[in-house]
Structure 1
Amino acid sequence: MKKRFAVIGMSSFGFYVVKALFQEGHEVLAVDTDQHKVQTADRYSDEALVLDATNKDTLAKLGLENADSVIVSTGARIHASVLICLYLSELGVKDIVVQCEDTDHEKILQKVGATRVVHPEREMGYKLARSLSSS
């Protein structure tokens, strides 16, 4: 079943989420403030936009409340991820997945509406360690 996703922030993590979801046949919107990153993501998305998602009015125009999930991947820009998560929650987005930097960042994101918080480096580190120990 084809789902609709938006990925805000084309950090390495965000880019690979866009690429994987698109290759799985889903509808994907890619968003970033960096023109070059958006151009790179364009071939792996249905639509790629250069815009500032920390602006609530701009974010509201995207209709993200109809997305199955919105993934926020702003890298080390913690303030941006918090604002975007808060605004997505206020706009009625049902599933907000946010990349975080540390446990304090995770706590803040949960308080402002994140439905799932991911630690890519930590999770991949655990996965690799389990794989290596079971080989």
Structure 2
Amino acid sequence: MKSTNRFADAVLAAIHKERILGIRAGSDGTHRVIGIWAVVVDGRVFVRSWSMKPRSWWRIFLEDPQGEIFVAKRKRGIKVRAAQVKSEKMKDAVSAAYKEKYNEPGDIQYVKDMSKKKSRDTTTELAAV
């Protein structure tokens, strides 16, 4: 997906800095807000699913790409549109960004898992709408 709908620079900086991003998938508002890891690559926001449960945020985005994110404890959400990433080069860049950002001892195994094919294939770009 070419990112034509960009986040404000302050929002990108907050997503880059914060360890957890709040996300609600789908346009109907029934999915609860959960915390996930997010990275910024070339001014674009990417997320991956670790568990891929049947009603996970990632699966809901496959059915309905509209949603909201909550950055840096902001109470008001930012509307987003999700798109699956096909480019292996971009998936590599996202893996490198996860490795750089989430580098605490407790993070390392999750980052390894999220760099394997199963999670890599869930790489999703979020664009502001």
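Have a look at 1, 2 and say which one yields 2.6 for distance in nm of label points 7 Å out along Cα→Cβ at positions 21 and 117, as calculated.
Derived from 2, not from the others.
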Next item on the list: Match the computed value 49, 33, 31 of Cα extents along the principal axes in Å to one of the structures 1, 2, and report its label.
Entry: 1
Item checked: Entry that produces -8500 once helix-only ellipticity at 222 nm (-39500 (n - 2.57) for each DSSP H run of 4 or more, over all residues; to 500) is calculated, selected from 1, 2 -> 2
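Given a value of 19.4 for mean count of other Cβ atoms within 10 Å over residues 29-36, calculated from one of 1, 2, which structure does it belong to? It would help to have the intermediate numbers written out before the result.
Working: 1: 19.4; 2: 13.0.
Label of the source structure: 1.
31 is what came out when relative contact order in percent (Cα under 8 Å, 6 or more apart) was calculated for one structure; which of 1, 2 is it? Present the calculation step by step, with values, prior to reporting the outcome.
Numbers: 1: 20; 2: 31.
Structure of origin is 2.
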Checklist line | Among 1, 2, structure where distance in nm of label points 7 Å out along Cα→Cβ at positions 77 and 109 as derived comes to 3.2 | finding: 2
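We did not get these values from a lab; they are worked out from the coordinates using the rules stated. Since we're looking at a predicted model, the values are computed, not measured. Cβ atoms are built from the backbone, for glycine too; each structure is taken alone.
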